[in-house]
1. With semi-axes √(5λ) of the Cα gyration tensor in Å derived from the coordinates and found to be 34, 25, 14, which of 1, 2 does the value describe?
2. Here relative contact order in percent (Cα under 8 Å, 6 or more apart) was calculated and came to 19; which of the structures 1, 2 was it taken from?
3. Quick one: FRET efficiency 1/(1 + (r/R0)^6) of positions 58 and 82 (r between Cβ atoms, R0 = 30 Å, to 0.05) came out at 1.00 when computed from one of 1, 2, so which one is it?
4. Between 1, 2, which one scores greatest on distance in nm of label points 7 Å out along Cα→Cβ at positions 66 and 186?
5. Compare distance in nm of label points 7 Å out along Cα→Cβ at positions 114 and 202 across structures 1, 2 and report the one with the greatest value.
6. Can you spot which of 1, 2 the value 12, 41, 36, 10, 0 was calculated from, given it is P(r) over Cα pairs in 10 Å bins from 0, in percent, for residues 74-217 alone?
7. Can you say which of 1, 2 returns -5000 when helix-only ellipticity at 222 nm (-39500 (n - 2.57) for each DSSP H run of 4 or more, over all residues; to 500) is computed?
Structure 1
Amino acid sequence: MTRIVDLSIPLDNEIPADPPLQPVEIDYTEHAAGAAEMAAAFPGLAVEDLPEGMGWAVERVRISTHNGTHLDAPWHYHPTQDGGAPALKIDEIPLDWCMRPGVKLDFRALPDGHVVTPAEIDAELARINYELQPLDIVLCNTRAGERFGEPDYVDSGCGFGRDATLHLANQGIKIVGIDAWSWDAPFSVTAKRYAETGDASLIWEGHKAGRERGYCQLEKLHALEQLPPTGFTVICFPVKITAASAGWTRCVAILP
């Protein structure tokens with residue numbers, strides 16, 4: 001019998017999973033209010049005609065495509081990829097990329113704000129005795145996973161810069177994932193580095209690697225600690241939004 005592990009976070013008005021610039025707004029219409037809406041949709045229908053005077057429940061949502069667990073397309077990072085080709089949007093991502101063997105790399109011991117290096121990726125692959133294969137989906141477990149739901153979540157966990165991102169992409173990896181708010185190191189840490197150095201190349205450097213080699217990334221994953229290093233399949237089909245930079249996904253891992 002297979003086991004399904006839900007790797008997604010919920011969309012929730014109260015859980016602090018995003019910075020203030022990216023709020024989640026969900027308005028809930030429950031059954032009593034839904035009855036009035038139903039009555040308005042069917043001339044002659046009275047609320048009391050409905051079973052127990054109850055109608056439908058409906059939610060109206062105002063969110064970004066980058067709220068919740070989502071898959072970023074290369075268009076999110078830059079207008080072009082792979083040396084000037086038009087960057088792929090989320091409705092152009094090959095679905096074949098989105099159901100593939102998964103590999104979990106454990107970086108929970110690294111401090112918040114650390115930028116993972118290619119050597120650290122290779123050391124972790126050596127530890128789990130695995131050689132990456134093209135189109136593997138590489139999931140990175142960081143300290144941010146244990147901070148989900150806490151006020152410091154968006155400032156927690158290590159991240160991935162240009163060198164580490166290209167190190168994976170150059171081996172044929174098309175989808176990477178992380179349990180932090182961003183694939184890059186937390187903005188709060190990057191802002192300090194930029195203030196100290198004035199080096200703008202440090203800002204969003206992992207994402208901007210997509211200019212050189214197109215790839216997708218899953219952000220705000222969850223429960224990666226429940227996965228073994230290998231031996232599972234990741235399914236992360238994105239919602240099909242025309243010409244969008246990302247799409248929400250109910251990402252899951254399938255284990256035998």
Structure 2
Amino acid sequence: MRADLDALEVAAGHRFADREILCRALTHSSHVHEQALANGQAVARDNEQLEFLGDSVLGFLISEDLLQRHPEAAEGRLSKMKAHLVSAAWLYEAAQRLRLGEYLELGRGEEMSGGRAKKTLLVDALEAVIAAIYLDGGMDAARQFIKRFVVAPGLSETDPGGDRLPKNLTDYKSALQEFAQARRLPPPRYVIVRERGPEHSKTFTVEARLGRDWVGQAEGNTKKSAAQKAARDVFERLQGSPHE
């Protein structure tokens with residue numbers, strides 16, 4: 001059972017003219033599928049399309065805000081700050097500040113497995129709520145929400161000049177992707193070059209390549225972690241930043 005939506009509207013600073021779009025933004029696909037099985041058809045829509053739209057609105061408005069705050073900043077510096085602000089780790093913290101998990105509409109199975117605290121569900125819901133605010137109140141309403149809950153808390157973690165990479169940036173693949181887009185380079189490519197060890201305890205070596213000149217390799221216990229480390233190697237060398 002989710003919490004009363006009036007409290008969420010107060011916390012978010014936006015009173016919805018169309019409450020149904022907020023309800024949809026908070027409805028996980030597990031709830032819709034459960035309804036379809038019970039009733040023969042779904043009587044609600046999930047938040048996946050709103051999540052898709054919210055991701056784009058979020059990226060645009062953060063880029064706009066960073067350009068306004070740092071009009072003289074180089075593309076690489078802006079890319080670092082944006083990568084931090086749109087990372088799953090940071091958006092998860094923003095969703096927690098809103099206590100968004102309390103308002104989700106979940107299927108029973110997802111509820112029982114702790115869905116209200118799952119990072120992926122909360123990040124997706126936050127992006128869907130951004131889309132809902134945009135559709136209900138327009139770009140300025142979405143802009144104010146993002147400034148308050150995403151940009152302002154995130155940028156306070158950097159030094160006053162904004163030159164240092166935020167300590168909790170963990171999504172270096174996204175950061176490298178942003179850098180490539182800003183420089184009009186082809187997207188980074190990732191290749192598993194080696195696997196070793198037994199099935200239950202493998203070590204993967206992944207190569208990250210950006211264009212012809214920038215290549216990094218790293219090892220990890222999962223393909224994902226190895227790819228992140230390889231992306232970090234390339235990204236930090238591109239930025240001229242030493243490894244921690």
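Please treat every number below as a calculation from the coordinates, not as lab data. Bear in mind the structure is a predicted one, so any value in this text is a computation, not a measurement. Cβ atoms are built from the backbone, for glycine too; each structure is taken alone.
1. 2
2. 2
3. Label of the source structure: 2.
4. 2
5. 2
6. 1
7. Considering all the candidates, the number was obtained from 1.
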